[in-house]
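J.: Some structures are shown below for you to check.
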Structure 1
Amino acid sequence: MKQKRYKGENFEIAFIWGDRLTFPQHTHDEYVLSCNLSGDEKLTLDGRELEAAENCTTLYNPGQVQAGDGTDCLISLYLVPHFFESEMLSTINAVFEKPIVNDNELRRSFSSLISFTFDESPNSEAEEQIFNVLDIAISRYMLLTTEVIVDTSDWRIKIIKDILLDDLSRTPSLNELADRVCLNKLALLRMFSNATGVPPITWQRHRRVARARELLNQGMSAAQTACEMGFSDQAHLTRQFSSAYGISPARFAQR
């Protein structure tokens, strides 16, 4: 079995793969959400025999006794027991109602988490993607009412944009953005995504890469551009620039 992990303040992402993974009977103190990316998994959950087919997602509450066999690849999200309270999403015991769901949108959101497990440095976009996963899981499979904001002209959107544009070389945390507009992080992401089509950290990344393109056009080297725009190194700039424009920044600068 091989695995890569990314740990945040109140969560952890685990990408696990191998030939026919087997997990003996165990329990977790955390909430565990896992997407079965390859293989059909036979499960035992609190004494019940279940099956999570390929592309299905399991939603386990803290303390449930589980065991599994048969999957080849999965991506899991672990949330600390007080996650929903600490994120101001609920003051009562939050419970997922279904242990196994077949939800393609949820699977796609889970797949977006894989790349972060290979990144050892703190990444605000990882937390942003986690809340995208949770938005689907909570709204569809948990009896939990959360604030929904759909007014795309809300004054708070301009404040968030101003913060993000003020210094493109620095990525603020979701906590910082949410505190500035007095919202919890899920409400912040819903509001901003409804207005712009993407969540705030992703929105800033698009503009950071666009500004990098301008600097390259002005004759700045790829290495200087990476430093100027706050990328961790030139390889980081190359990955994001190539993803956006289909060409490396070094080759773009030579054109």
Structure 2
Amino acid sequence: MNQAKNIIWSGEKVSRLWGYYASNPSYKNQYFSHHSGKYILKYSDKFLTYQGKKILDYGCGPGHLLKEICLYSPEKVYGLDFSKESVYELTKNFKEEPLFGGAYSLEKLPSSFADESMDVVTAVEVIEHLNDQQLSETIKEIKRVLVPGGFIILTTPNKEDLEASKTICPDCGSIFHRWQHIRSFDVMSLKKILEKEGFMAMHAEATVFGSLAKRLYYNLIKVYKKDFDYPHLIYIGKKSV
């Protein structure tokens, strides 16, 4: 009998997991950017404009968020992901989109994007998947490709109980978070990490993304449960000039 153990995520294992999710149509609706992407853009649209901008979706997956961004008339949209299968799906789906500038998979940073080549970088539900070194490298990479004064739009779960979403592989005994999350944040820790790397926070808070009915439901819970926290964080910041 195999002894249960926490999985040690390698690049190969991460790519294998997300390649499976990207290629399985049944998982489409479970991507956060698929069911909440349009609400994130509507939320952030109060703080910046996407129109006429070059926009990179860091951790683009199969392109759910980029599809929504195209509705805002950007100059060009680009994708970047560590899953080759996800990038393949995105490229296949966007081959007729005139605003699509390309999507790239990579095994390590930095990417092939030029310094100061993007006006906005989105990173939706990305940083909770990264260890300390990967997190630092990712934020530095986003900063590198942004123009001075460029915007970062970042979301992540708020104070997530990581243990609640863990499961076990009955074959090998590996215990893992089903969405490959390895860390959790609150507003203060998120702001601290971004500010350390040279970003200025324009807006950062815990919130909920979704329909009016969903937001009313969560707000009602908040009224009656004073210790209730909204499930997600959003950070909108600027690269220091």
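Every number here is computed from the coordinates shown, using simple stated rules; none is lab data. These figures come from a predicted structure and were not determined experimentally.
J.: Consider the structures 1, 2: one of them gives -12000 for helix-only ellipticity at 222 nm (-39500 (n - 2.57) for each DSSP H run of 4 or more, over all residues; to 500) as calculated from the coordinates. Say which. List each step's numbers first, then the result.
T.: Working: 1: -12000; 2: -10000.
Structure of origin is 1.
J.: Can you say which of 1, 2 returns 0.97 when Rg/Rh (Cα atoms, Kirkwood Rh), for residues 84-155 alone is computed?
T.: Working: 1: 1.00; 2: 0.97.
Label of the originating structure: 2.
J.: Computing Cα Rg over 2.2 N^0.38 Å, for residues 140-211 alone gives 1.12 for which of 1, 2? Display every interim value, and only then the final one.
T.: Numbers: 1: 1.12; 2: 1.44.
Derived from the structure labelled 1.
J.: Once relative contact order in percent (Cα under 8 Å, 6 or more apart) is calculated for every structure in 1, 2, which label goes with the largest value?
T.: Working: 1: 14; 2: 19.
Checked 1, 2; max of relative contact order in percent (Cα under 8 Å, 6 or more apart) sits with 2.
J.: Given a computed value of 57, 45, 35 for Cα extents along the principal axes in Å, which structure among 1, 2 does it belong to? Numbers along the way, then the final one.
T.: Working: 1: 65, 43, 26; 2: 57, 45, 35.
Comparing all candidates, it corresponds to 2.
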